[in-house]
Structure formats: C-alpha cells, structure tokens
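Next come the structures, one after another.
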Structure I
Amino acid sequence: MDKDINYYIKLPWTFLFKWSDEDNCYVASVAELKGCISDGKTIVEAAKKINEALYSYINCCLAHNDIIPEPVKPSDYKGKIPYRTTPETHYQLAKKSAITGKSINSIIDEAVKASLKESI
C-alpha cells in the first residue's frame, strides 16, 4: 500500500496546546513531528492552524522522500509491561493489596492512571 497524504492525515497524531504568555497566544504542535508547530489567538484558531501545518509538513516530507515518523496506535499495545521495583516497594504494594483487597496490578494501574492524568 502506498502511503499518501490521506493515509498520514488520518493517523492518530498527538496534538499539544500550550498558552504562551510571551507570545500571547496558544502554541500548538504535533508531538510526533519535530518542528510541526503553529499558533493561534484561540484554541480553535490554533487547532485549525496546526492541522494546516500537519498537512504541509507531511506534503513536504512526501515530496522529498523524507521518513515520516508515525504515531503509536492503540492496537500496537497489548497491556503487558514488564515491571521491576525494589523489594521495599514490592512489600509496600503487597501490604496495600492485602489491606484494600485489590491486586497489586490494579494498585499499580490506578497509580499510573492518576499520574498520567496529572501530566497530560
């Protein structure tokens, strides 16, 4: 299958929006594509402009036969993560598991989800 502009545009890109006090606007970027950045006075304007920037970025890469890094897809992940920790942390997890009646995996999963909510 040839990967054309339509293929790339439909991928699940990660769009980031951040207010810039210095520039007095929203700065938008595509996390997977270094240098694919735009801005707008409102989130809506920044979203429109970053989509236009994405289209231009991909078109330019295709025209020059540059590699386009693709975003990760949910189907690429099965939910298994090898995890190592210290004996002390393992003990604390086992203790919390016994107290709460939850599995160690569910306690770790809850902690990871809470951390991701804070950082994204």
Structure II
Amino acid sequence: MITKQLTNREEDVMKILWVAKKGFVKDLMKQHPNPKPHYNTFSTIIRGLEDKGFVAHNSYGNSHEYYPAITKEEYRKMSIKNMVTDYFESSYKNIVSFFVNEEKLNVEDLKELIKLIETKNKNQ
C-alpha cells in the first residue's frame, strides 16, 4: 500500500489525471490551470508520481500515456488516515472535536453523524 504524501504540485497533477482518466503529457498539460508549468517540469512531476506508485503508463514507441494507479478515493482515505495519525494522536474523536471547536460542525451535523453511525452499526 502506498503511504507517501503528495506535494501540492503533485496533487494538482493527480487531480487532472483523475478527471482525464489517462493522457499524454502534452494533453494533460492543456488541462492544467494557468500559470501552466513548463513541459519538462510537468513531465518530471508525472515521472515522480510514477516512481511513488501513484501513476502508471502505457508505452507507444517513445510516447507514454499516463493513467492513475490509485483512485481518488484511495488517496483520500490514505490522506485522512495520515492526517489523523500525524495531527490528532490517531483519534477520530479528536478530529471531530477540532471541527466542533473551529465551529465547522454544529449540533445538527453531529446528530446526522450519530444517525449515520447507528445505521451503519445496524447493518453490520
């Protein structure tokens, strides 16, 4: 399982790949918002993502068509798990408390979460 975190630039490229599903560097670069990185920079980022196991490719002669080797959902789960481990003492309760204290969750949100947990427990 991949456990490495991505840089902001790497995440930006992965977001493009998750939407595009696959593509050659020149085609993927067209989808990058301005300011666009230099072609060589973009290509280096994709190859780095491949080295980390996030991207794979199909070869057509000297050309490479890249595609995500990990889904956005898989990356989201890994990122959240790493964040909870690194910043919230491996406690999901601590992360919920953080959002309550930051006023990002209210009583109604918490009631919905409780219902979700109760429903999930009933279905197991």
Structure III
Amino acid sequence: MASSKARVQRKVQANAPLHVKRKMLSAHLSDELRGKYGVRTARLCKGDTVAVIRGDEDVRGTEGKVLEVFTNTGRVSVDGVTINQADGTATVRPVHASNLIITKLNTEDQWRIDSLSRKKEAEE
C-alpha cells in the first residue's frame, strides 16, 4: 500500500477487487505446521481446523472447522462459534481471519499442499 494513513489503508482494503481480497484471508499456522511446511501463513479454506486466539472470552480458545469463508468481509464462520439472536436462536458468528491460527490444514486440494511445500524445498 502506498499510504501510511490508516483510513486510506482501510479504504484500499474495502474497495479491493475479490481476487485481491482473497489473498487477505490468511491466518498464521500453528508451530508444528510452520515447521512442516516452512511458511508462516496460509490462506483459509473451507474444512481447515482453526483455533480462535483473539476475541471475547466466550469465543477465545474455541477450536473448530471452518464452515464458510466470506471473501468480501474478510471473515470466516467457525463451527462452535455462535451468537444468540434476539429471538433466542443461535447463528454463526463471523470471525476475522487475523484472529485465528490454523491447527490442521484441509489436505483435499493437492495443488494447495504442493504450493505450501514448494517454499520448504526452495530453502533446502
């Protein structure tokens, strides 16, 4: 980003096209995954297991699978993280991607695993 002003950075992120916003949906890997793949972060995908590390006391520490990824807002829905509506029904509470740590990757996509492993091979 060209500007150091916070409001300009927020505007650039909010008005970014979806193929750029998709790259902003990344979270840190756990220590064991970081050692295995040699990268610090990875994009969040449906089916990843994540742990919430920041947020309210009722949300923090929760671990669950990613149910849905909202590219437009930069948030994901995590299994087990809910909020009660006014009528008492529980609905999914979106959590920002930066407040999560990936503890287990969804390994169904072979291209994703290959791209993560490529970095480790380049260092050796």
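Tell me which of I, II, III gives -19000 when you compute helix-only ellipticity at 222 nm (-39500 (n - 2.57) for each DSSP H run of 4 or more, over all residues; to 500).
On the way: I: -15000; II: -19000; III: -7500.
Of the structures listed, the value fits II.
Have a look at I, II, III and say which one yields 20 for relative contact order in percent (Cα under 8 Å, 6 or more apart), as calculated.
II
Values quoted throughout were computed directly from the atomic coordinates according to the rules given, and no laboratory measurement underlies them. From a predicted model like this one, the values you see are computed outputs, not experimental measurements.
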